[in-house]
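> Have a look at these structures, which come just after this line.
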Structure I
Amino acid sequence: MAVYTEVSDEELAAFVASYDIGQVLSVKGIAEGVENSNFMLHTERGHYILTLYEKRVREADLPFFLGLMEHLAARGLICPQPVRRMTGETLGRLAGRPAAIVTFLDGVSVKRPTAAHCGEVGRALAALHQAGADFALARPNNLSLASWRQLFEQAGEGAERVASGLTARTLDLIGALEANWPADLPQGVIHADLFPDNVFFLGPRLSGLIDFYFACTDAFAYDLAICLNAWCFEADNSFNVTKGRAMIGGYETVRSLTDREVEALPVLCRGAALRFMLTRLVDWLNVPPGALVKPKDPLEYDRRLGFHRHVTDARDYGLAR
């Protein structure tokens, strides 16, 4: 989440008037993240999140994202629900951008996840995969293997300014992944961005999942690989196998991994780490002037790749069986 587009009071009042949620009492920009412009919106009917869609989010994909949230919520997953306008639509336009309002979830994201948090996330991720099984729409993962070489080309010579040697080791890894990426794994709707700031807790209990704007159709085990990267490394970029064991174990209490998924997990973890290194690198080198946004360090994931390059067995991530 971030703020790229400013909204005038008059524009906001006119937009909110198209919903049955009362008048605006307050609005505040949310600075975290790098994708869309987000605001905490307080009206006479309660608290909401207002999102203006920017950057990599294509307007044609928005029915998938908004429909998915409604679908998952109807099947018991705790996630934001799009608020429908008085015309029945979930999508409008504000300040020249596609925009939507979704319900607000109680809870806080954890800054230092424990193994217990990781177990909760594993269970929620598997529940999401199951709840999305009968979702009628599909969306390709536009940030998967086929896009990684092109993404790195966008960084150009800037990669070497970020870190010496980054170009050579990244191109070597892209080539290796292109040659060894697993096919025919179980797939369906995945979240694809379930980082700690996209998961809320109330005490030890997971209270909701947010930010579905990278959701797509891809391998379930790739989604798990993203979460292992996001949740199970410590501040020094060492992998915490206890957290990994809790996450994989939590996942398998809801959905068992197939033998093929287990075999593919090391390659998927490398790919997941590379994907976030690449998008962070491009964002790091292309922050819009004046944007209320703090880009994330791409080298965090370059360092994690140092661990993944030496993994050959899913047991190194904590698989217990």
Structure II
Amino acid sequence: MDGPIVACVPNFSEGVDEACVRAIVSSMRVEGVRLLDWSMDSDHNRSVVTVAGAPAAVVEAAVRAVGQAAKSINLTRQQGVHPRIGAADVIPFVPVSGISLDQCALLARQAGAEIWRRFSIPVYFYEAAAARPDRANLEDVRRGQFEELREAARREPKRRPDIGGPELHPTAGACAVGARKFLVAYNIYFDSTDVSLVRAIAKELRASSGGLKGVKAMGVVAHGRAQLSMNITDLQATPVSAVYAQICRLATRHKTEPVEAEVIGLLPQIAYEQESEWMRLLTEFDPATKVLERRLEAPQDWPES
């Protein structure tokens, strides 16, 4: 592709209804945008899509997806283990080539304004696009989830959206729109069903508890097993191999061990450590389809809605 390339990795609060998710993905089909990946997780009740292309086209694709998600996802009836504030929960823009993180933050602001203008869904800006320092961390924006935020946004000025509101959309909630660097969404399953074990490991591992820099982690039950669900957000400071080594040390202390792992979405080339222990634990990992830079050259076909 010629010119600057930006990726967008929106997360939607639906991981069970395939027809619903296919319609959302199909709505992102815009000239100049390539579909790189999409996946559904029924336990988390969440889907993740990765697209990339020309900046203006990717913004348009993201905005359209928010509108489609609002039509088909009702948060008053939605449940899942993953925190969420919106039908289209997070919309991050990620620089790929020929574009800076600051420029991606401007794209996020443009997308947020369009989301409110077209669909009356309020927007919070986070990470590099944050309008306030207390909203740089997504966890702070999403505190209390949809159920608490819809009340807090009306009553507390400090919880009001950056654009729109103060009331959230009655069924689609709000969107967190941001700009960030590449991250790796990495899940590990253990030889146990005891979620307290992985929650203890997650607490020691995550940066907010004094663990590894750039690591966000929580322990859940998924597919009938204890799962450590992570986002690794600073791959230069903390490679995935370093995270895995620490997990193994903590698992030994808690008398458990990792038995299987998965990457949700795509892996940037800088994180592709082919001969590493953590990658040997991955199931069905094909670098041709799971490494972002390779997928950009051979994108997926758009699904029919």
Structure III
Amino acid sequence: MVNILALPEQVTICEVAPRDGFQSIQEFIPTEDKVKIIRKLARTGISSLEITSFVHPRAIPQLKDAEEVVRTVIDELEGVDVRALVPNLRGAERAVGAGVRKLKTMLSATDSHSLSNANATVADAQDKQSPIFEFAAKENIAVMGSISVAFGCSFEGIVPTERLIEIVRRYEAAGVREISLADTTGMAQPKQVYDVLGVLQAEFPHIDYSMHFHNTRGMALANTLAALQQGVTLYDSSIAGLGGCPYAPGATGNVSTEDLAHMLEEMGIKTGTNLNALISAAKDVRNIIGVPGDSYMLAAGPSSSLHEELPSGQQKVEE
């Protein structure tokens, strides 16, 4: 019996480096450099972009220029689905005031991570999201939910699927129809991803899931394949593999955008991106920010660049 790998024909990649990637950099990145990187990313064919986070400047000083960044480039990003992460109503108001038309909420799957990240339990943090949804509805702004440490927490271990069901049920009741499942700690493995998605999709068939895989233990691309087999078509990634959560000990960056696009395109799954442009952008980001990055494409290059020609002067040995 032959098993046929069922995969979607096309996926959407959301570039999250301007938010998730930048927030992990300690030295302040000049606003003009952030804008330069965003413009470069917008020319790669990326159709979705998480442009920044409207958190309090004391919480993440790196993103204190969120309004200025958005106002500078938002009119140039025609055709790109731009969203921003917001922790509360004030953040939502700032984001919309700057021109953002899609918001992403912040929420953890465990109380331990939530207390570190939001100084509130999961239930309390979800209660506090109500004003965001009310404000967004009034302003006709799209809102997607998110669940950090959805597959595993550094403090509490593997997250029970029942807990995710509780959180998703509350999101659905609030009118949310798109939810990001984040493997913030890089603890997920493919079978777990496949099984969890199977349960959630059966329980909430009207919710679209967006996968946010970190590559802390080298599992991000394998986990992507598992999600693809469940029909998921929305994926976050970060150019040059930048990223990391300050409240997840040992966490490294997101799966790199160029590696993700390379794998998908090699499998015949359309992403709408230009791989050469992504690799070029990754090199520029690495040079501008001064970080090494974590990317197979930067180290080895795409498979399509390899060929079977022997080096000049080398002869095949006949047996």
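> Of the structures labelled I, II, III, one was used to calculate Cα Rg over 2.2 N^0.38 Å, for residues 87-238 alone, giving 1.01. Name it.
The structure behind it is III.
> Let me ask something else about it. Compute distance in nm of label points 7 Å out along Cα→Cβ at positions 63 and 119 for each of I, II, III and report the one that scores greatest.
Top value of distance in nm of label points 7 Å out along Cα→Cβ at positions 63 and 119 goes to structure I.
> While we're looking at this one, here's another question. Taking distance in nm of label points 7 Å out along Cα→Cβ at positions 71 and 167 as the criterion, which structure among I, II, III has the greatest value?
Of structures I, II, III, the maximum of distance in nm of label points 7 Å out along Cα→Cβ at positions 71 and 167 occurs in I.
> A value of 19.6 was computed for mean projected area of the Cα convex hull in nm²; which of I, II, III is the source structure?
III
No lab work stands behind these numbers, since they all come straight from the coordinates. Model, not experiment: these values are computed from the prediction. Cβ atoms are built from the backbone, for glycine too; each structure is taken alone.
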